[in-house]
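None of the figures in this text is laboratory data; all of them are computed from the coordinates on show. Nothing here was measured: the structure is a model prediction, and the numbers come from that model. Cβ atoms are built from the backbone, for glycine too; each structure is taken alone.
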Structure P
Amino acid sequence: MSRTSLWHSARRIAPLAWPVFVGQLAVLAFSTIDTILLARHSALDLAALAIGGSAYISVFVGLMGVVLAVGPIAGQLFGAGKLRECGQQLHQAMWLALALSVLGCTLLLFPQPFLSLSRASPEVEDKVRGYLGALAFALPPALLFTAFRGFNTAVSRPKVVMALQLVALGVKLPLTALLVSGITLPTPLGTLQLDALGAPGCGVATAIVMAGQMLVAWQLLRRDPFYARFEFTPRLSPPHRASLVGLLRLGVPMGLSIAIEVTGFTFMAFFISRIGATPVAGHQIAVNLVSLMFMMPLAIANAASTLVAQRIGAGDAADARRLGWHGLEAGVLIAATMGAAVYLLREQILRLYTHDSVIIGAALPLLAWVAVFHIADAAQTVAAFVLRAWRVATVPLVIYAVAIWGVGLGGGYLLAFDNSGLVPAVLRSALGFWSAATLGLVIAGAGMSGFLAWMLRRSRERSGTLGAAG
């Protein structure tokens with residue numbers, strides 16, 4: 001495909017991608033704020049955040065992936081002009097979010113499996129329990145908002161989601177600072193002392209913000225004239241069995257794929273915590289940085305997937321194929337530029353997080369992999385999202401399981417905890433996990449891109465055959 005054609009597709013993708021990018025940066029800034037504040041508060045609380053955050057993300061993203069099935073389904077209905085049916089998908093996704101919250105909250109309130117993996121000290125474990133207990137209250141509104149976000153992306157209205165996410169970030173920053181560090185306030189009746197909560201304070205702040213964000217989103221659905229075309233009612237429509245089955249049929253493999261992808265990295269924190277608090281603190285900063293970088297390919301993936309789903313619904317398979325492949329090319333090109341820049345400036349960037357030379361020393365070697373890591377991550381992400389727009393989710397699930405869990409997490413464990421003496425000492429550390437994770441992502445990126453290319457070629461051949469027959 002020509003450069004002119006790529007540029008034309010990029011101009012269509014960009015208006016949907018940039019609000020998603022900004023909004024997702026705001027979401028990730030939640031954990032960035034937590035990381036920076038706790039890095040300056042204490043290494044113990046930062047270690048608790050690394051373990052607790054990994055547990056929460058492991059639970060949330062898998063459930064989120066199931067709920068996000070509303071995106072491809074609603075997108076195709078929107079492209080086909082079936083607006084009422086499109087709107088009903090949001091209500092069904094919200095019912096699904098509420099049902100999944102029961103499972104998620106149970107895991108957060110009883111986190112012993114995660115604590116057993118991490119083998120954290122009693123002091124860290126106590127803080128992790130407090131942090132996850134607070135986040136159990138954040139999970140239901142977060143999943144409900146995920147349904148709202150997926151629907152708005154599907155109907156090409158990501159800016160409203162971005163606005164809500166930015167407002168939430170504005171509330172999150174001062175509230176977290178207050179709860180983490182505590183404060184003494186003079187009052188007419190004396191002084192009011194709010195004790196420092198450390199890591200649990202981050203969870204409390206997130207729960208408050210998530211609840212407020214979802215309440216505002218619900219009011220928008222009820223009052224904004226934009227949503228009237230979808231024939232929304234003031235109350236949730238009753239659960240509809242066929243719609244819920246359709247969401248689950250696509251959402252379960254999507255959720256499992258996302259869960260494998262994320263837990264492949266979050267579980268690294270559990271295992272690295274066995275090495276010590278300093279290595280896991282360094283890992284937490286490195287993960288946060290590459291997560292920030294990941295928001296760009298994620299935004300491109302969301303935008304490309306939305307347009308592909310809409311064009312499929314409109315019956316224009318050729319345009320859907322073109323947009324999907326160009327989205328992949330754009331994502332990889334931008335990722336290569338970002339990866340190279342961060343690699344060259346990695347030491348200066350780490351000093352923005354903390355001035356603790358020991359933690360910087362633990363994080364710095366991990367970022368040596370960032371360029372290859374980020375390019376491969378971008379490729380597999382965009383390809384996977386485009387495949388979901390075609391309602392293809394099972395093959396990506398298999399690729400993720402082999403590459404991310406098998407090669408990445410399994411290989412990292414074998415390197416980091418090797419007792420044979422065959423592995424170099426430098427890899428018997430957090431660096432062993434990161435090197436294996438990078439290899440796993442390269443395999444996932446190559447496998448996902450290759451499968452997408454095969455599927456698009458097959459779709460083109462089928463269209464050509466049908467055209468000739470007609």
Structure Q
Amino acid sequence: MKNMSFQSIDILREASAKWPDRVAIHHNDQKITFQTLLLEVNKLNSSLTNVAKEQGKVIGLLSGNNTHFITGLFAASAAGYVVMPIWKNLAPLEIEKVLEQSFTNILLIEKDASHLFTRQHERTKIDDYFDLITFTDIKCESINVKFPDAAFIRPSSGTTGNSKGVVISHQAVLERIIAANQGLELGPEDKVLWVLPMAFHFLVSICLYIYCGSSLIIIDDFFADSIIDESNKLDATLLYASPLHYRLLVASKGNNKFQTLKKAICTSAGIETEILKKFREKFDLNLSQAYGIIEIGLPLINLNNDPEKEGSIGKALEAYQVNIFDEDLNTVSTNSPGMFAIKGPGMFSGYLWPIQTKEDVLQNSWFLTGDVAQIDDDGYVSICGRMKSMINVSGNKVFPEEVESILRTHPEILDVRVYKGSHPLTGEIVEAEIVLPENSTLSASEINAFCRKHLAAIKIPQRISFVSEIQKTHTGKTIRT
């Protein structure tokens with residue numbers, strides 16, 4: 001699979017050659033073919049090259065969920081930049097910080113963005129949609145010396161600590177989209193509903209869809225009716241979304257069904273088995289969990305329709321290997337929890353914040369994901385929780401994710417965060433923040449009574465506080481302390 005001459009722009013060039021008149025993107029009643037998309041990319045690439053070509057240097061990309069994000073991504077890459085998509089809802093100071101951390105002072109930004117940056121900068125018009133901002137007091141240098149063949153930088157979620165700038169090479173892009181499609185099996189007849197933030201999902205999603213000739217249907221809101229209506233209107237075949245979207249679909253009051261959808265896949269975080277069951281009952285369609293991780297790609301997808309396996313993230317795809325280790329990196333027995341490790345194609349090149357190469361991070365070629373998991377006799381992996389968030393109650397391990405999944409099944413609980421608290425006798429205890437509907441009278445004692453029916457005593461929250469919302473990362477994951 002090695003193809004060191006491969007560049008990410010080749011994905012779009014080859015798609016345009018194979019399917020020039022096929023619709024690549026549906027958005028707001030507009031249809032853009034692969035050929036037109038490539039023409040737009042070439043024009044922007046020419047403008048970027050004329051203004052400030054910086055081979056091997058990083059460029060930030062700030063755009064919303066639209067066609068322009070995709071043209072900016074491929075055009076900047078084709079111009080020789082290492083592209084770092086930036087979530088458009090970040091505050092100006094956050095954007096300046098991430099640019100400085102990434103050794104770049106260049107930002108390709110949608111012209112209508114009204115960010116008020118504090119650092120000295122110059123703004124130049126590039127085309128009808130993009131401006132280029134250069135921050136004059138931020139040091140800019142190439143990262144290709146440390147990371148040859150670097151193509152993209154993607155911040156990690158940072159759920160229990162600081163975010164990391166994950167560096168992905170052009171070769172890794174090719175390897176991981178080929179490997180992922182062994183499970184997804186997408187082709188030019190497929191149409192994918194898009195509801196996720198593009199700044200965080202573009203490698204084994206947008207790049208993969210273009211590589212396969214699949215159409216992308218961009219939806220601007222999260223409303224269940226909008227997702228179903230657009231799906232039926234445009235004959236969508238795949239919904240690739242987060243737990244939030246599926247919870248909204250399950251909770252919707254309407255009776256509309258997906259008419260053409262063949263697959264529904266949940267990514268970015270674990271989802272409750274109760275939601276999986278309700279989705280299947282409501283839409284007559286199985287909802288599959290997938291395990292996506294920015295350091296590797298999409299190495300596991302649960303495509304088994306057996307209800308007994310629906311809580312699993314599936315088996316490793318053909319190209320990958322998985323293992324469960326103890327703290328001494330010895331393999332643990334089947335059905336026993338331990339540190340979840342993966343190896344295979346498409347591995348990241350390293351981190352920028354702080355700088356670490358892949359070789360600095362891997363353990364005997366294995367990437368330790370930070371998750372605690374177990375593998376059953378059939379090779380299906382189930383995630384127990386995160387190593388960093390585990391709660392030690394008198395020597396007993398409690399995973400917040402398990403407690404949260406039970407609490408979310410209560411009809412009056414809208415959202416929840418479970419975390420560790422301190423205790424003079426047990427060392428740590430289970431605490432919870434809970435979001436209730438506006439007029440709910442549900443009490444902490446009633447919540448604990450509910451928990452006693454489903455959880456062992458050590459897992460029941462000892463302290464409960466009611467809050468208006470739960471803090472999330474930019475990708476929708478719960479922020480843990």
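The maximum of relative contact order in percent (Cα under 8 Å, 6 or more apart) over structures P, Q, that is, the highest value, falls on P. Where does the value 24.0 come from, among P, Q, when mean count of other Cβ atoms within 10 Å over residues 76-83 is the thing being computed? Checking each candidate, the match is Q. Comparing distance in nm of label points 7 Å out along Cα→Cβ at positions 100 and 404 across structures P, Q, the highest figure comes from Q.
Taking mean count of other Cβ atoms within 10 Å over residues 60-67 from the coordinates of each of P, Q, which one would give 24.2? Of the options listed, only P reproduces it. When Cα extents along the principal axes in Å is computed for each of P, Q, which one produces 76, 64, 37? The read-out comes from structure P. For which of P, Q does helix-only ellipticity at 222 nm (-39500 (n - 2.57) for each DSSP H run of 4 or more, over all residues; to 500), calculated from the coordinates, equal -7500? Label of the originating structure: Q. A value of 4.3 was computed for distance in nm of label points 7 Å out along Cα→Cβ at positions 316 and 348; which of P, Q is the source structure? It was calculated from structure P.
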